[in-house]
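Pasting the structures here.
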Structure 1
Amino acid sequence: MTFIPPVVSAFTAGVLIVLQMALLLSVVVTRRHRRQSLGDGGDSDLLRAIRRHGNLAENAGIFIAGFTLLELLGVGRLRLEVICGAFVLGRVSHAIGLSRKHTVNPFRIGGVFVTVAVGLTLGVWLIRKTLPYMFS
């Protein structure tokens with residue numbers, strides 16, 4: 001049996017890391033512009049930049065771990081590409097939504113919805129793939 005590395009998950013991780021660094025740089029630039037070293041200083045633009053960065057950081061790691069495990073468990077490549085792509089699009093949509101003055105908007109709501117849908121799908125998929133091994 002030949003080992004096939006989890007390339008879809010690795011590619012998705014690479015995309016998310018680049019996105020995370022872009023959001024980090026957005027925080028840095030906003031901090032410099034506002035002359036605010038720690039916290040948000042009550043500045044709504046800085047708070048949104050911090051939350052865009054933080055929200056991706058809060059979600060990306062566990063999803064990448066799940067995608068990688070699913071890939072190692074032999075889920076079909078196309079199905080994995082679709083779910084990984086949906087997660088990335090959901091996170092981009094959420095970041096766009098948090099960039100707007102009115103943070104309750106279709107981009108943010110859509111990003112949350114897609115993230116939850118992918119998360120539930122991923123979790124159930126992992127349980128279904130591993131359950132037969134739990135009692136063998």
Structure 2
Amino acid sequence: MPLKIRKEHLNEIFQSAKKCYPMEACGILVGKIVEGERVVFKVYHTRNVLASSSAYQIDPQEQLRVFEEAESQGLEVLGSYHSHPFSDSYWSEVDEHASKHWTGYLYLIISLKTGKINAYVKKDEGVEREDIILT
């Protein structure tokens with residue numbers, strides 16, 4: 001199921017990643033599934049409580065707030081984003097470990113090193129790469 005996201009949202013995500021550099025930036029993607037596509041309506045930039053350049057963890061209080069706000073607006077949490085400050089936008093072992101309880105969610109990974117963006121969906125066994133549609 002492809003990810004549909006506005007260019008403005010991607011620009012916001014890149015700006016957040018640059019601001020957090022050299023640490024990993026992270027955030028939550030909120031929207032709806034429309035005609036077989038995950039459509040992003042809002043991007044929430046969150047604090048990486050690990051303050052690490054090679055791992056992230058979204059602040060649990062911010063995460064709860066976003067989930068509640070999304071639900072109150074009739075939206076759903078589609079997934080999250082994070083940056084890789086010094087490597088490509090690949091699915092890493094750290095990403096695999098951190099996502100083990102989030103099956104079905106989308107992960108948007110951006111690389112500050114290469115400028116590449118990739119989307120992945122966590123499955124029961126591994127991950128699947130998803131297409132990104134810019135609007």
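A short reminder: the numbers here are calculations on the coordinates, not readings from a lab. Keep in mind that what you see is a predicted model, and the values were worked out from it rather than measured. Cβ atoms are built from the backbone, for glycine too; each structure is taken alone.
Comparing FRET efficiency 1/(1 + (r/R0)^6) of positions 29 and 109 (r between Cβ atoms, R0 = 25 Å, to 0.05) across structures 1, 2, which is largest?
When FRET efficiency 1/(1 + (r/R0)^6) of positions 29 and 109 (r between Cβ atoms, R0 = 25 Å, to 0.05) is computed for each of 1, 2, structure 2 gives the biggest number.
Compare Cα Rg over 2.2 N^0.38 Å, for residues 61-100 alone across structures 1, 2 and report the one with the greatest value.
2
Please state which of the structures 1, 2 yields -7500 when helix-only ellipticity at 222 nm (-39500 (n - 2.57) for each DSSP H run of 4 or more, over all residues; to 500) is computed from it. Write out the running numbers ahead of the final one.
Values: 1: -28500; 2: -7500.
Here the read-out was taken from 2.
Here Rg and Dmax of the Cα atoms in Å was calculated and came to 17.4, 60; which of the structures 1, 2 was it taken from?
Working: 1: 17.4, 60; 2: 13.5, 38.
It must be structure 1, since only it matches.
Taking distance in nm of label points 7 Å out along Cα→Cβ at positions 5 and 37 as the criterion, which structure among 1, 2 has the greatest value?
Structure 1 comes out on top.
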